[in-house]
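The following blocks contain the structures, represented as structure tokens.
No lab work stands behind these numbers, since they all come straight from the coordinates. These numbers come from a predicted model, not from an experiment. Cβ atoms are built from the backbone, for glycine too; each structure is taken alone.
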Structure 1
Amino acid sequence: MIPLAFYAPLKSPDHPVASGDRTVARLLMAALEAAGFAPELASRRRSFEGDGDPDRQAALQAAGEAEADRLAASYRSLAEPRRPRLWFTYHSYYKAPDHLGPAVARALAIPYVVAEPSRAGKRARGPWRIGHETAEAGLDRAAILFAATALDREMLERLRPPGQVIVDLPPFLDASRWPAAPRTGREPGHPARLIAVGMFRPGDKLASYRVLADALARVTQDWRLAIVGDGPARPEIEALFRPFGDRVAIRGEVGDAGALAHLYAEADLLVWPAVNEAYGMALLEAQACGCPVLAGNSGGVRSVVEPGVTGWLAPARDPAAFAAELARLLGEPAELARLGRGAAERVRDRHDLPAAARTLRSALLPLVATEPAPA
């Protein structure tokens with residue numbers, strides 16, 4: 001196994017609060033191990049600064065530089081076989097830049113790579129200027145950037161420095177944890193079974209729930225909705241769905257994959273407006289369980305939902321269009337069954353952990369095939 005340093009500046013893989021970022025960090029470590037590497041968490045330091053406070057960004061940068069020096073010294077003290085041969089960062093961007101990886105990689109003369117990076121030129125002169133400059137400098141230095149979606153790749157290619165390699169690494173999960181259970185179609189006269197999965201947070205998540213509630217109010221067919229999630233915006237979300245009475249059941253956070261897989265398997269359709277969604281891990285989880293998806297067409301959602309094959313997309317932030325598409329699908333149970341089968345097949349072909357491990361191994365092995373240069 002080839003040792004490498006792993007770091008997630010937005011949220012550590014062992015962070016106590018569940019989120020899609022934590023899930024992806026854990027999956028990347030598992031895929032790297034399956035690819036023949038020995039990833040070791042380099043730091044739990046969180047560099048996130050969400051308010052656009054320049055003083056706070058400067059303080060985070062100074063503390064990060066000091067920690068990078070300590071890490072480099074610590075790694076140098078290790079015997080050669082135990083030193084990381086590569087630094088792997090997940091998700092560096094202007095609100096959570098990587099202050100550690102570029103400096104440590106330079107000090108140890110090892111390659112630096114980033115998965116799911118984000119560039120945002122419009123932040124160059126705004127309140128996140130310091131974070132933006134740090135993130136951009138690190139991404140410019142990376143030997144490889146792994147793009148999760150077609151939208152990401154387009155942006156990264158446009159700003160790619162000479163010699164940098166962009167590799168497609170589609171969003172993935174461990175499909176063995178999300179079995180596609182045998183499914184039975186909805187019996188005539190029974191309500192459609194819907195599910196929505198998303199944290200109860202202000203901002204984009206709350207906006208998605210607002211669109212969903214508005215859309216459901218326009219649908220005349222009989223349906224029942226299970227909502228999986230929890231968080232600080234729970235009072236607002238409960239108020240949004242209170243008018244529907246017992247047609248909506250808020251299940252709270254379901255941390256056990258088996259229990260959540262059972263809920264996906266019971267549902268006819270996952271419904272999620274996906275306001276400003278990067279791509280949405282819940283969309284992949286549902287599809288792995290054979291549950292098709294109706295989602296808003298924003299961000300990189302199209303990279304995980306194939307219209308007409310695994311589900312359908314509706315225009316983003318448009319409750320009327322979402323409602324119209326939902327009403328159509330509820331009237332076509334055979335179509336939902338076909339999409340569910342296609343969803344499970346596509347996840348296992350394109351979005352499963354072994355496929356990600358093959359991509360990582362193919363891209364990273366050439367970087368560590370020779371002995372590291374002296375620092």
Structure 2
Amino acid sequence: MIIGVPKEVKNNECRVGLTPNSVKCLVDSGHKIIFQKNAGAGIGYFDDQYLNAGAKLIQSAEEVYQSSEMIVKVKEPIPDEYGFLRDDLTLFAYLHLAGDPANAKKLIDTGVTGIAYETVTSDEGSMPLLAPMSTIAGQLAFIVGSYHLLKPYKGKGILLGEMENMNPRNVTVIGAGVAGTQSIIKAINNRAFVKVLDSSQSKLDDLMSRFGTNNIQYILSTEDSIQSSINESDLVIGSVYVVGKEAPKVVKKDMLMSMKPGTVMVDVSIDQGGCFETSKPTTHDDPIFVEDDIVHYCVTNMPGAVPLTATEALNSVTLPYIKELAQKGVQSTLETNKHIRNGLNIKGGEIIHPSVKEALEKE
């Protein structure tokens with residue numbers, strides 16, 4: 001198979017679809033890799049490394065798309081790239097279609113076959129290609145939240161850390177999946193008092209068995225319990241994920257009026273439309289905005305802040321799937337591998353994934 005890797009074009013996005021080692025593995029298996037020049041340079045993967053791994057280098061993204069049977073990238077295409085897509089091309093990437101319905105419909109109209117990392121499943125019911133980026137985003141959520149609590153960055157002017165003879169500061173985590181659990185760990189390690197909210201009592205019970213009850217509270221998520229928790233918090237991390245769908249708005253706009261000025265809210269769910277009603281997408285260049293005196297951090301490609309780590313983590317899980325698609329062919333793989341078939345979101349101008357279809361048809 002001819003596999004193309006274009007340079008990522010989102011703001012401050014230096015991740016790349018394939019590392020040199022991944023390229024070598026695919027080339028050694030008999031596949032041809034078309035790689036856009038300088039696509040990996042931002043993280044120290046230079047063109048000579050890709051040449052040595054067996055890739056063919058091409059100058060423009062358009063040529064990469066035109067020359068390939070399957071495109072492997074990280075983030076969903078932006079409108080400038082839609083003209084490169086066609087109905088006999090397969091796109092393997094994060095798509096997050098429900099997070100931007102207007103552009104999703106334009107992407108669907110290209111006819112491209114889109115297999116989304118975030119809906120590929122495993123035998124255990126997990127999302128193995130989403131998990132590494134969720135792990136990174138969950139850790140980053142605490143880091144960027146702590147940073148923006150500093151007074152020069154519009155926060156309250158507090159330190160989330162252990163101080164002698166002082167009570168711990170409060171962190172609320174809404175949604176205790178992979179990302180939320182990582183935020184919880186970061187908060188615990190920094191000696192914060194943590195409020196964990198989730199709609200699943202069994203998940204809360206599992207977390208209690210894991211983390212105990214010292215300086216941590218487990219709360220079944222309701223509108224009242226969320227309001228009570230965020231009123232007392234310095235940092236609120238929202239990490240609610242529903243497969244293929246837009247994230248539910250668990251913090252409504254009117255809830256902000258009862259919060260303390262300078263509180264920071266980090267919306268890890270922003271790729272899926274955001275779980276705060278007041279969220280709107282931001283970039284690494286301009287990551288925050290303030291509404292009703294509350295600092296909002298809503299960067300849509302959070303793991304792009306650590307692109308080398310993120311690229312290596314992503315390749316460690318995507319490579320076996322890429323190899324299978326290349327070896328068997330896309331259609332055969334979709335017919336025989338139910339987990340990759342669960343990743344199929346769009347094909348031939350149609351929405352295939354039931355949850356994505358439901359989410360987009362509501363618009």
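59, 36, 29 is what came out when Cα extents along the principal axes in Å, for residues 152-255 alone was calculated for one structure; which of 1, 2 is it?
Derived from the structure labelled 1.
Upon calculation of helix-only ellipticity at 222 nm (-39500 (n - 2.57) for each DSSP H run of 4 or more, over all residues; to 500) from the atomic coordinates, which of the structures 1, 2 produces -10000?
Of the options listed, only 2 reproduces it.
With mean count of other Cβ atoms within 10 Å over residues 136-143 derived from the coordinates and found to be 19.6, which of 1, 2 does the value describe? Please list the in-between numbers first.
Numbers: 1: 19.6; 2: 23.9.
Corresponding structure: 1.
Which of 1, 2 yields 3.5 for distance in nm of label points 7 Å out along Cα→Cβ at positions 128 and 264, as computed?
Going through each structure in turn, the value belongs to 2.
Comparing FRET efficiency 1/(1 + (r/R0)^6) of positions 56 and 240 (r between Cβ atoms, R0 = 30 Å, to 0.05) across 1, 2, which is largest?
Biggest value here belongs to 1.
If you rank structures 1, 2 by distance in nm of label points 7 Å out along Cα→Cβ at positions 104 and 192, which sits at the top with the largest value?
Going through 1, 2 one by one, distance in nm of label points 7 Å out along Cα→Cβ at positions 104 and 192 is largest in 1.
Now for a separate question. Have a look at 1, 2 and say which one yields 21.0, 65 for Rg and Dmax of the Cα atoms in Å, as calculated.
Checking each candidate, the match is 2.
Which one of 1, 2 has mean count of other Cβ atoms within 10 Å over residues 168-175, as calculated from the coordinates, equal to 20.2? Don't skip to the end; give the middle numbers.
On the way: 1: 20.2; 2: 26.1.
Going through each structure in turn, the value belongs to 1.
If you work out relative contact order in percent (Cα under 8 Å, 6 or more apart) for 1, 2, which one comes out largest?
Structure 2 gives the largest value of relative contact order in percent (Cα under 8 Å, 6 or more apart) among 1, 2.
One of 1, 2 was used to compute distance in nm of label points 7 Å out along Cα→Cβ at positions 88 and 208, and the answer was 6.0. Which one was it? Don't jump to the answer; show the numbers that get you there.
Working: 1: 2.6; 2: 6.0.
Going through each structure in turn, the value belongs to 2.
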